[in-house]
Structure I
Amino acid sequence: MSVSPASSHAARVSVIAGVVVLLAKTYAWHATESVALMSDALESIVNVVAASLVVWALEFSKQPADDEHPWGHGKAEYFSAGVEGTLIVVAAIAIVREAVVTLRNPLAHLHLGLGLVVSLGATLVNLALGVWLRRVAAETHSPAILADSKHVLADVATTGGALLALVLVKVTGLQWLDPVIAIAVAGHLLHEGIEVVKGAASALLDEAVTGEQLTRLRAAIDGELTGDESVHDLRTRRAGARIFVEIHLVVPAESTVLDSHARCDALEEAVARAVPGAELTVHVEPDVAPHSGPGR
């Protein structure tokens with residue numbers, strides 16, 4: 001199955017929006033000299049790099065299966081998600097380092113004004129982008145787009161923390177609040193990055209399908225069975241937007257090869273209708289032989 005056009009479009013939009021937001025936040029940082037906004041701009045650099053990686057991963061995933069990759073190239077999306085999560089962690093560590101330096105040597109004065117307005121505008125753009133990416137990820141089941149949406153929404157939290165820091169500094173006059181809130185934002189990013197990496201690692205280890213999709217798969221298979229058939233040893237795994245399903249089909253002993261082949265075709269079509277992107281492999285067994293798992 002090819003990568004959804006919606007995923008590819010979303011990835012490109014994310015890169016373009018990321019560049020615009022990065023330019024806006026870089027201006028806001030220089031205009032205010034805030035370490036919290038510096039951390040925000042740094043996170044946006046990571047966001048653009050990660051979004052570009054998502055574009056690559058989706059294009060790579062489009063390649064058809066070949067001799068070296070008989071199951072296709074869908075897992076490139078998980079590689080992209082893993083790298084993105086790692087970049088988020090690296091950004092969080094860099095933010096903490098810079099914040100600690102500033103905490104020891106605080107700035108005498110922060111220059112608020114237009115920089116604050118520009119940063120707020122960039123945040124609204126990111127919020128709209130993140131919500132849209134999350135919806136696309138839900139529709140296309142793309143792990144790369146899902147990771148990108150989490151990263152963008154984490155960036156919104158980063159900016160929110162930075163703006164809070166500036167408001168508190170303005171109200172209280174306590175300059176040390178700027179780096180302290182930057183450290184708090186970095187903690188949030190660190191958590192998000194670790195969660196993204198854990199999700200990608202789990203998928204690379206052939207994570208099984210769960211939840212609603214698994215329910216639909218089972219219902220589609222059970223709905224296609226005749227009274228004298230049963231299945232067992234249902235196994236599933238993900239590879240990007242593709243889902244691989246395996247079952248053992250027990251048929252009457254007198255069934256011909258032609259009959260069994262037709263039953264397999266019917267099951268494959270039912271699974272593909274129930275869960276787009278799912279590919280079924282069927283091992284046929286005669287009813288006279290004991291099988292390795294319970295009928296289902």
Structure II
Amino acid sequence: MADTRRFSNPAADAWIDKPIPCLDHGFVMLKDYMGGDASIVQAARVSYGEGTKKASDDKGLIAYLMRHRHTTPFEMVDLKFLVKLPIFVARQWIRHRTASVNELSARYSVMADEFYLPKKEDVRYQSTLNRQGGSDEEVSDELCGRVVETLRAGAERAYGEYEEMIGANIARELARTHLPVSLYTQWYWKINLHNLLHFLELRLDTHAQYEIRVYAKAMSQIVKDVVPWTWEAFEEFRLNAQTFSASEKAVLAMLLTGKSVTLPDSLQKGGRRREFEEKLATLGVDPAKALPPAG
């Protein structure tokens with residue numbers, strides 16, 4: 001007979017309604033959750049039958065599921081968050097379409113005077129290598145200060161004009177169009193664990209925009225306590241793991257066997273070359289010494 005107990009976790013319960021501050025005005029807060037590591041094991045053993053209890057302990061079974069990407073059992077755990085975040089972060093976030101979302105509506109509500117302003121050290125140049133990302137090149141203090149002041153002044157002016165329109169009884173749905181994407185919004189975000197881990201794998205990556213990484217790091221603190229065995233397996237087999245293409249594996253084989261390294265055209269230069277060099281660096285291999293010069 002299937003196990004029908006409802007699972008609870010004191011460490012997870014401690015996060016309920018406890019906000020984790022993010023950026024200057026934002027937060028992530030766990031509102032509710034359903035299930036935990038035991039729910040994943042329970043779901044897997046419905047598929048495999050009672051015999052698996054003797055073949056594998058619970059923690060080992062979760063590691064096996066994660067290692068072999070058997071994802072359905074992880075969908076048996078749900079988490080619901082309340083998140084306060086800048087609109088531009090929300091627009092990145094909503095690209096993850098596998099969640100249920102209900103957002104604060106500026107058609108019904110007058111928006112609060114809260115805008116994201118980066119710290120000076122978070123002002124970045126545009127990357128010359130990544131069209132959608134920032135550079136690690138240091139920006140002068142003087143320019144950082146001007147950028148932050150420009151953003152502050154623009155947000156204050158826009159909000160003042162928004163208030164004037166609201167005061168003149170202009171429809172909120174129209175007045176809101178004047179507000180910048182640095183304005184803070186809020187939403188409820190409910191998602192199953194499988195899709196949440198996919199979100200975190202992408203948004204904890206160093207290539208993700210800094211502002212959304214802040215939220216992903218905050219969320220990971222909660223997930224780690226809701227499903228500690230799953231989080232351990234996630235770190236081991238996905239978050240801190242590395243994948244290699246067929247071409248990259250062939251080059252790795254040359255390196256491991258001491259053969260002379262030749263690169264296929266696809267790895268000679270450009271984005272794929274740069275990505276492969278980054279992967280080698282994570283293994284402690286110096287790409288400049290291991291690979292021939294770019295063709």
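Quick check: -24000 is what I get for helix-only ellipticity at 222 nm (-39500 (n - 2.57) for each DSSP H run of 4 or more, over all residues; to 500), calculated from one of I, II. Which structure matches?
I
23.9 is what came out when mean count of other Cβ atoms within 10 Å over residues 29-36 was calculated for one structure; which of I, II is it?
It traces back to I.
Where does the value 174 come from, among I, II, when volume of the Cα convex hull per residue in Å³ is the thing being computed?
It was calculated from structure II.
Which of the displayed structures (I, II) returns the greatest value of FRET efficiency 1/(1 + (r/R0)^6) of positions 93 and 221 (r between Cβ atoms, R0 = 35 Å, to 0.05) on calculation?
With respect to FRET efficiency 1/(1 + (r/R0)^6) of positions 93 and 221 (r between Cβ atoms, R0 = 35 Å, to 0.05), the highest-scoring structure among I, II is II.
Taken together, the values in this text are just the output of simple stated rules run on the coordinates, not laboratory data. What you see is a predicted model, and the numbers here were worked out from it, not measured in a lab. Cβ atoms are built from the backbone, for glycine too; each structure is taken alone.
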